[in-house]
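Derivation of every value follows stated rules applied to the coordinates shown; laboratory data play no part. These numbers come from a predicted model, not from an experiment. Cβ atoms are built from the backbone, for glycine too; each structure is taken alone.
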Structure I
Amino acid sequence: MVKTVNVCLGAGSKESRKQIRKTLGTLKSLTAQEKTKSRYSSSLSDFFTYLRHENLELPTKKDCMDGLVSDYLEYLWVQGEGRATASTFMAALQDFSSKLRHNLPASWRLMKTWSIHEIPSRAPPLTEPVLRAMVGWSILQNYETFGLSLLVGFYGLMRTGELLSLQAWQIHMSSPTQPAVINLGLTKSGKRQGAAESITLTEKHVLQHLWAWKCRVPEHTFLTLKPHAWRNLFSECIQKLKLDKWEFRPYFCL
């Protein structure tokens, strides 16, 4: 069983809010996370590369941007790019220049049309038999901690990003038989609600292994490898188990 615990951040004194906001940063810096900013930068770089290749220049008037952006969206469509690529570009463009927000009607109409006609690509749900097979493979390959991360992610219904950023200090346990409370902090949805989130794990076999791991590592140890290494190991596991055709991906929270 999993439950969410919300802690209201709006409550408390003015001084406590002031201290919390110091750790969060400025409002401007919070408009987008660092990973999002990186995606925006990469997306705009691709757009500028397209302009150079087509011998095009940015118009001096924002009213003239709509046609150029529409052409670029058509280019992405023809090139077989996913809708996420186009959506990231539109978001990056408006983050780069907020004045464009209400000046791209034709472009947004194309985005709406794209959404209607896009071929869906959904990650199939990871089942318990598949989970057991993956954990078994992990143990045979001496990747016990990887197997433990799969169990925690699955039974905690965690987002991939939450699992990959999980450290030992965030896991609160009093014994290997009592429920574990995992502090997720300000998640994506938590920021919208102004609340920190946590989950509770109650599966006994997971608790025993999680307790053993937590007792032997420093408090700032990550449960997983570096994100790219963990994802590569996930892919290798799927491949070795000959589960490729189902196209399983590390999404536990569906």
Structure II
Amino acid sequence: MRAQGHLITFIADAENQATGDLNDGFGFVWVSRATLQHRLYFRYHFLEAIALVLLHAHLAPALHAACVARHGRGMLFCGDSGAGKSTLAYACARAGFTYISDDASYLLRDSDKPHVIGHPHKFRFRPSCTELFPELGGRALTPRLEGKPSIEVPSAELPGIITSPSAVIQYIILLKRSTGAAARLTPVATQIALEYLERGLYPVEEIRAKQRATLQRLAGVPAFEFHYSDLHAAIESLNTLVSGVGSGT
């Protein structure tokens, strides 16, 4: 991937490329017939890549966060790569939470509430997920950016999963997963969460300024640091939070 100002390209080789103009919201993809035979690869690296980056710049900044909801209350799970966003989102979905997104949530620019759109039709996991969720085993790997493979699972294939394309965010959760940590939600300044989320905005200032303004829709949303290890205890803490009983500590 390369970018210069408002122009962005995704290039595999001379026959497989995508180009987008973030100012005009226009993009196109050129790939070989052979690439189209590998649908997951084509969709992830080209079709979704160019479409989502245009949406990110124009209509709904992408937040590096998973999203679930409980009793109609949306929550964003934020954290660095490997912090457990997808794992916790899936564990919550298995426990009856509504699933919206496992890694990227798009904050709507033209909304009077902090409203995000997700991609509830699939989950993507690291291959190690089968240690926690054996039912996910036996599935093919999909190459991802930076050489990180993933297992892609349609949510429709997983029994009992409730999905929604969107949620209004009422909590921001900064994940601090660590071995042996007791589940504990600690309130933090929302600005800390916003500064973390701002890292994922587009680097060109003209575009970034508009995205930063949209991000301010989350300024009144309570934020928490979430220290946890055991998924069952984590889910109990989140249930306590949304029920309005204390802070989930």
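Miscellaneous remarks
- Structure responsible for 1.00, with FRET efficiency 1/(1 + (r/R0)^6) of positions 43 and 155 (r between Cβ atoms, R0 = 41 Å, to 0.05) calculated and labels I, II on offer: II
- For 18 (relative contact order in percent (Cα under 8 Å, 6 or more apart), calculated) the corresponding structure among I, II: II
- Of the structures I, II, the one that -7000 was derived from, the read-out being helix-only ellipticity at 222 nm (-39500 (n - 2.57) for each DSSP H run of 4 or more, over all residues; to 500): II
- With Rg and Dmax of the Cα atoms in Å, for residues 59-106 alone derived as 10.7, 30, matching label from I, II: I
- Label whose coordinates, when Kirkwood radius over Cα pairs in Å is calculated, return 21.5 (choices I, II): I
- For Rg/Rh (Cα atoms, Kirkwood Rh), for residues 75-162 alone computed as 1.21, the structure of I, II it came from: I
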